[in-house]
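Structures incoming, each one as structure tokens.
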Structure I
């Protein structure tokens, strides 16, 4: 939960100026990209969730265990609902301009 506290501080700093990039992906616990040939593969690995956030030079990351994902995701979504307010709308091309091209 320390990650959420630091992420809140990051959002407050970025509210004045700047942006935040966030990523979330599956993590199997390996620290190297390819296992050695001698290492046996785990039959039922317990996958984790790797969550990262970056704003300028400040980087945050955390690993969430499989059993804690639901609790973390509710706290994470509540934080995002209160903090994310500067989303930009995508500019879609107008249909008439596209038809004439």
Structure II
């Protein structure tokens, strides 16, 4: 019976050792995971200025494209209005001369 008790005690000690080892591995895994998360957060935080700069560049590019498009439309409209004005300039001059030379004509 003494051998059985000794064997049970040895088994219990081995089980406790396994539990301690499992707990230690569990704690190490938690520490490793925390370390990995911290490292990832630091890498992300270090990239924030680069990400911000990239977004600002894209915003600037879009703004420049919008400005160029607005200028193009403005120039096109200005040319159209200029063409209309030049087309009507002669008729306006003729009408003005007619009013000046023939006061009864309006």
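Readers should treat all values here as calculations from the given coordinates under stated rules, not as data from a laboratory. Just so it is clear, the structure is predicted and the values come from calculations on it, not from any experiment. Cβ atoms are built from the backbone, for glycine too; each structure is taken alone.
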Structure from which -36500 was derived, helix-only ellipticity at 222 nm (-39500 (n - 2.57) for each DSSP H run of 4 or more, over all residues; to 500), options I, II: II
Working back from 1.00 (FRET efficiency 1/(1 + (r/R0)^6) of positions 11 and 59 (r between Cβ atoms, R0 = 35 Å, to 0.05), computed), options I, II, answer is structure I
Assign the value 0.05, calculated as FRET efficiency 1/(1 + (r/R0)^6) of positions 19 and 51 (r between Cβ atoms, R0 = 25 Å, to 0.05), to the correct structure from I, II. II
Quick check on the output: 3.39 is Cα Rg over 2.2 N^0.38 Å, derived from one of I, II. Which one produced it? II
For which of I, II does distance in nm of label points 7 Å out along Cα→Cβ at positions 3 and 83, calculated from the coordinates, equal 1.2? I
